[in-house]
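Since every read-out is calculated from the coordinates, none of them should be taken as a lab result. Quick caveat: nothing in here was measured; it's all calculated off a predicted structure. Cβ atoms are built from the backbone, for glycine too; each structure is taken alone.
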Structure 1
Amino acid sequence: MNPRKIWKLLHGKRGVSAVISNVILTGAVIAVSFVVLAWTQYRSSAYNDEYSEAMDADIARLKERLAFEYVFYDQSGSTLSVYLMNCGTINDTTVKTVYVTTSTGEPIEVFSSTTLRYFDGNEIPDQDLDRGEEGYFTLSSLGLSADTSYSVRVVTGRGSAFDHTFIA
């Protein structure tokens, strides 16, 4: 090839600027597409983690089972003793809220903090019932009428609700 043609090709600015701008534009599009790809992978991973956590929480709530072993109301002291057993397949079942209502559903009292105790009277250190563990709590100052039907609802820390009807 003629050296003059090579020099003309290398120093000719007309076609080179269009090629360079196309290369820059293509590089920018590729870089932005990699950024979008990384962002979508991050978001899909975050959504997958959130979904997994929500499903695990729902499954744990479904595995909770509390059995009311005995409910006793002491007229003289106006205290209600509720004996529970965790008969579910999951540990760490906590008592978050206790509702006492009439048989027609009218609220009498709401207790947002209870102290779980072993049957021997000692306080349960971690304040939860593991699988097969038994415990009780007492509610005071209720003033229930004798020979009247009432309901007690125990709501756990995971949001499960367990109801029991008793006669004072």
Structure 2
Amino acid sequence: MSLKQNIQKAVRDMLIRYTNCPANNIIAGYNNHVQLPADNNYIIFTVLNPFRYGTPRVVTNINGNTSYQHFRLEVQIDFYGNLAFDRANDIINISRTEFLCQFFKPYGIQPIACDDAQNLTGVSGEKEYVERWMARLEFDYQDAVSDSQDWFNTAELNIFETEL
């Protein structure tokens, strides 16, 4: 599983657990050929803008070198439908709790911040209002890149005398 897929799985699992939105109605953003639910009761989340911070740390051992770099990224979560406001506020509510940190620990990411919900209600193609609330969560994670290296554990010396 790629790093992005792992982050998407973590956010999706959080939304399933804490919003009571049906799993089929939680959609990762920027996917092709995805049909939105007819009842406008869904959540779209999109991984945005990763940026690195700090200096990479390189660890060398018998297996080679590994570079560790800390990153931070935003995930935009758009909540649609009659429960959009409630679901957005539920995620904002738990965003700074220890139990959410524990929830994300197995995924190797940690929530850092969450902004307040924004009302982005708009008109649908059917000229009807669709309630939409958006919140952005920030996460920290660490990426690692390894490079193998050949090592030896014994050496045979061939010593001989030469004239100077």
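Data overview
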read-out: Which of 1, 2 yields -13000 [helix-only ellipticity at 222 nm (-39500 (n - 2.57) for each DSSP H run of 4 or more, over all residues; to 500), calculated]; value: 1
read-out: Entry that produces 0.95 once FRET efficiency 1/(1 + (r/R0)^6) of positions 64 and 112 (r between Cβ atoms, R0 = 30 Å, to 0.05) is calculated, selected from 1, 2; value: 1
read-out: Among 1, 2, which structure scores highest (criterion: distance in nm of label points 7 Å out along Cα→Cβ at positions 48 and 72); value: 1
read-out: Structure with the greatest value (metric distance in nm of label points 7 Å out along Cα→Cβ at positions 80 and 120, set 1, 2); value: 1
read-out: If volume of the Cα convex hull per residue in Å³ is computed and equals 205, the structure in 1, 2; value: 1
